Structure I
Amino acid sequence: MYKVRYLPLALDDLKDIVKYIAHRLEVPRAAEKLITKVDREVKKISDNPFRCHIYAPLEKLKYEYRVLNIDNYSLFYVIEKEKVEIHRVLYSQMNIIGILKQ
């Protein structure tokens, strides 16, 4: 089993997503369901991080990201030895390449 670690930016992404769904859209139950689903899928990654495909944009990025799609969101992570680092959790319709290049 791989150890999973969220980078602070990924945690901020999740907090922003949950706040948006729960408060702005006023659907707190949907926010709870999303977090439950993220936790369940991240546990699967810890068992087999190679199960998700490599994110291959046309432009080269600093890291070789793997991407896990959960509903309307994409979770980007990097595998390093026996560790998985979750770098970002982004709404799938955003300018993902632009954000990941930062």
Structure II
Amino acid sequence: MSLAAFGPLVVFNVALTRSDALIITEMAMRSLRLPKMGYEELKDMATLCKETLNKVNGTNYAASKKKLIRILEWLWNVAVGPILSDLSFTETPKTGCRWPRVW
């Protein structure tokens, strides 16, 4: 928990049976269920991301960008958004305030 001094740590556990994020703060450790993050879909998205990045070039840039945006939107919906919401990191910090950091 002392490692979370500069921001919460998040560790993912994705399995066939369920997916969770282990959230570690200076004060506590907890598990957040991620019901929309399925094992097979995550595997497919990771493969698609790797293949897209390996093949991107000047002629297929627009199509590759669309695929990557779709992957990032999916990741936001199934993991990043729920975690940031759980951490109450839902508002833009006021001018001069430090942005929160998640490790």
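We did not get these values from a lab; they are worked out from the coordinates using the rules stated. This structure is a prediction, so every number in the text was calculated from the model and none was measured. Cβ atoms are built from the backbone, for glycine too; each structure is taken alone.
To test your reading of the models, identify which of I, II gives 1.53 for Cα Rg over 2.2 N^0.38 Å, for residues 22-69 alone when calculated.
I
A value of -0.84, -1.12, -1.15, -1.19 was derived for log10 I(q)/I(0) by the Debye sum over Cα atoms at q = 0.16, 0.22, 0.23, 0.24 Å⁻¹; which structure in I, II was it taken from?
The correct label is II.
Who wins on FRET efficiency 1/(1 + (r/R0)^6) of positions 14 and 94 (r between Cβ atoms, R0 = 41 Å, to 0.05) among I, II, i.e. which is largest?
Comparing I, II by FRET efficiency 1/(1 + (r/R0)^6) of positions 14 and 94 (r between Cβ atoms, R0 = 41 Å, to 0.05), the maximum is at I.
I have 26 for relative contact order in percent (Cα under 8 Å, 6 or more apart), calculated from one of the structures I, II. Which structure is it?
Attributed to the structure labelled II.
For distance in nm of label points 7 Å out along Cα→Cβ at positions 54 and 78, which of I, II scores largest?
Once distance in nm of label points 7 Å out along Cα→Cβ at positions 54 and 78 is worked out for each structure, II has the highest.
Any idea which of I, II comes out highest on distance in nm of label points 7 Å out along Cα→Cβ at positions 62 and 86?
Structure II gives the largest value of distance in nm of label points 7 Å out along Cα→Cβ at positions 62 and 86 among I, II.
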